[in-house]
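In structure tokens below, several structures.
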Structure P
């Protein structure tokens, strides 16, 4: 069949690649007193350092927001999760800035022909409160993903003093992303 002038034949990728993809990311880190008293690292969420007596125990810097965002993007793409791509047995990631994980996921997203439609993040911890730092946290995430800040939402919740999160012994983050084909 001959294609009339002015019409384009869709590529096979365009026919098989969905226009939108949704991913969910989740991360939880135990909190312990920071060094030298304990094993906790400085408390960092979405690239913002909080003054807090305890911090996450983890192989990298333990930024639970960046970890959940990374997994949300990788999940939307149908790729391996953060633990498979950046294993905690690899010394290269010991104490690493978790921004490198978000940047790697963003590069995979762009290579697959997608961009962030919107991203919704929920941070759950009793303390610290994230309200005052939300604009900076959103700007940091949007900057790493190369998207406008209006496409990123971040909410802070407590766990009403219930279980390890509510008792201040853990931080938990959920992230849901909608990717749109570019």
Structure Q
């Protein structure tokens, strides 16, 4: 005689033994991480500008401007202003992490890559501003349909995205408060 075990009870056991497929990726989380990565991809170009101009990575005035702007726009996207400020502070810190890393590498070898430079004020900051609107919209969608449990879902999604340890670390930093509920 076979015992009937409901699939709902069996699924955690199968997952722990590697016998079942993991849950499907959360599309809202994937879209949000795509935009976070797009923002992180700009870090190298920003670092090149700072290398060429001798400006420091830390730009407190610009950071305050970004956070103030995000807080002003947040409610239009359905995001709490403090939630938006925390999320974008994480984005800024993750971007700076990549900038510091790039600058450190260039200092170690004595030069930056001889690649095309993109103007910070004319091109990169407007690009970051456009991404800001996407990120606010995607953060709102993520918050409306947050995966449960959140932290493991985010960790799995990051782990499936990149084999580059530095990029993974930047994504981890960029999502540090993503699952924090106030």
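Rule-based calculations on the coordinates, nothing more; no lab input. Here the structure is a predicted model, which is why all the values come from computation and not from measurement. Cβ atoms are built from the backbone, for glycine too; each structure is taken alone.
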Among the shown structures P, Q, from which was the value -22000 of helix-only ellipticity at 222 nm (-39500 (n - 2.57) for each DSSP H run of 4 or more, over all residues; to 500) calculated?
Q
Tell me which structure, out of P, Q, gives 29 once relative contact order in percent (Cα under 8 Å, 6 or more apart) is calculated.
P
Structure with the greatest value (metric mean count of other Cβ atoms within 10 Å over residues 54-61, set P, Q):
P
Have a look at P, Q and say which one yields 12.8 for mean count of other Cβ atoms within 10 Å over residues 102-109, as calculated.
Q
If you rank structures P, Q by distance in nm of label points 7 Å out along Cα→Cβ at positions 142 and 174, which sits at the top with the largest value?
P
By the measure volume of the Cα convex hull per residue in Å³, tell me the structure among P, Q with the highest figure.
Q
Which structure, out of P, Q, was distance in nm of label points 7 Å out along Cα→Cβ at positions 70 and 166 calculated from, if the result is 2.3?
Q
